[in-house]
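**Q** What follows are several structures.
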Structure 1
Amino acid sequence: MHMADALLSPAVGGTFWAATAGATAWCAKKVQRELDDRKVPLMGVLGAFVFAAQMINFTLPGTGSSGHIGGGMLLAILLGPHAAFLTIASVLVVQALFFADGGLLALGCNIFNLGFFPCFLAYPLLYKPLAGSGQNHKRIVAGALLAAIVGLQLGAVAVVAETVLSGISALPLQPFLWAMLPIHLAIGLVEGVITATVVLFVRQARPEILDCAAGGWAPGARPIAKVLTALAVAAMLTGGVFSWFASALPDGLEWSIEQASGKGEPVAPTEGIHGLFAGVQEKIALLPGYAFRTGDQQAVGETVAHQAGPTAWPAVDPGTSVAGLVGGGLTLLLTIGLALLFRKRRAIA
């Protein structure tokens, strides 16, 4: 559900840049008060895991479409909403800057859609009441499923609203909305299952991590090396190997655009703000579309992945593996760097 710049006007994109910046500053102040040394590496490793997991589009049978997890709900459950928002923001910044996944003008919208709704609406209003104390596995699964679905549905509605308000793509409101909601319902179901599986593993290995995220106190003195190691290995395998098995079908947003308009994703203007951001992204993106750059390839956001992707499946591609490992590493470094910066500011204060 990474929006491309072609869907957004500068006014809408700039508004959500400002909203996201404000939410980020608020989360940073909150994290300064609750951050613990043991939580810093957990934020980094979880960010790397979500980055890698988002590389894997899974086929939605009978639709001609695919989807990938958003990750916001998983991060909120394991880190708490404020640290989770900063972590998902780090993931999306790395994706946009270095892999041309989602536009730079759309970055504020993407962070808001994939971060705000799961972290600050679905998590406190749905997951926490349903999961309760977190002792009952069935309640955890039910909470993760419902919260993941609702969080993704809210994000899908936001994408439609932001696109229609921008008024530059001529996508009709009702057909676009009726395409987005059911396809992201299916994606949300899969994300809920994945989220519940990871949460149950952490509950079994280190239950105090969930207690910390829910209550805002620091994890216990016992090391969390087992959880960190398992998540780090999962991130490396997912980004370096399992990403070969990603579906080549259009993702839910691209599929919905085609269903609503009868044609592919609109092309962004080449002048003004759109042209400026496209030029910056093309220069910065190291591995556009999560693959080695080719001579005729341009970094234009979400469209690159499908244009440049191999037709064979599984797509055994060293470029994809390098992208998964490098991207996970960059996300880990960025997330940990931000966490350490906030901790240092707190210490100085």
Structure 2
Amino acid sequence: MSMGGLSGSDTPTAVVTGIGACLPERVVKNDEIAARLDVTTDWIRERTGIEQRHILDPGSSTSDLAVGAARRALESAGLDRVDFLVVATCTPDHQLPSTAPFVAARLGLAGIAAFDVNAACSGFLYALTVGAGLLAAGPYTTGLIIGAEAMSTVTDPDDKMTAPIFGDGAGALVIRGGRRDEPGALTAQVLASDGDLADLLLVAAGGARQKVAGTVPDRADLYLRMQGRVVYRNAIARMTEASQTVMRQMGWAVGDVDWLVGHQANKRILTATAEAVGVAPERALVNVDRVANTSAASIPLALADAAEAGRLRPGDRIVLTAFGAGLTWAAAAITWPDLR
């Protein structure tokens, strides 16, 4: 198991030029879930820090959210076309084909490079790193990186462990090729995994392994199963490790970091990770209370929320970090641009 990264001021990278978000209109508050699970709203709040989540209406899917976020990001960037599009998702519209070409076509971008990345909750940072690589290698000059999830479709509504935690949503960044000393630049990144612990977060049914075995899946196998306590410990340890790695790559002390933006898994994990990294709690962006855990969409949604609220200023030094099924984890360092 190893961790690899990219750094160096002379290395081409991705520069953020636009941002967008999309949430379903339907809001499900804790009282609705608590009544179904025979628990209290306090029980949910104390364990997760979540007050509500957005849930797709019947007939909608991941691609609808991805298109909504992408359109807002393109408008923010002042563009109507990009050279490639990557969708980070573990809840695609279909097992085959991938969701990205459909999203590209709906955006009027048919013909561009478009593909999905599935690294679960780490997916957005994986996709952002891939996008930076495409820009550095050429001939591409602009791209769309989208995190979009319909987590309600893989969440058992009767499971106390997962039902209160997850929500649906999408966030997107427009990136272009640029230098590491520019505002908005992705300046360091690290990706890692440990497949020996894949069963900690798992949807057992629907893939080739179950189909080749010829078994009829149980209802429970259709939904995400999570070993919560072990996931909790690993999430804090791995996001802390990855954050510290990119900080070392950048030569940043804790006091140099303006914002820590962790995957919005639950508030306890975010608080514990910030404490372990050494970042003051008020410098850890949190919106999980309002949108819940949206997997690959959580980091761009948190950024979009903070940008809209005016909390992010041009030049702010930001550490992004995530942990998810796979197991996968990741971190990146960026400086915030001056966006519309």
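**Q** Matching task: 21.6 is the computed value of mean count of other Cβ atoms within 10 Å over residues 80-87. Pick the structure from 1, 2.
**A** Derived from 2, not from the others.
**Q** Tell me which structure, out of 1, 2, gives -9500 once helix-only ellipticity at 222 nm (-39500 (n - 2.57) for each DSSP H run of 4 or more, over all residues; to 500) is calculated.
**A** 2
**Q** While we're on this one: Where does the value 7.4 come from, among 1, 2, when mean projected area of the Cα convex hull in nm², for residues 40-119 alone is the thing being computed?
**A** Computing mean projected area of the Cα convex hull in nm², for residues 40-119 alone on every structure in 1, 2 gives 7.4 only for 2.
**Q** Hey, another quick one. Have a look at 1, 2 and say which one yields 30 for relative contact order in percent (Cα under 8 Å, 6 or more apart), as calculated.
**A** 1
Quick note: the coordinates plus some simple rules give every number you see, no bench work behind them. Just so we're clear, the structure is a prediction, and the values are computed from it rather than from any experiment. Cβ atoms are built from the backbone, for glycine too; each structure is taken alone.
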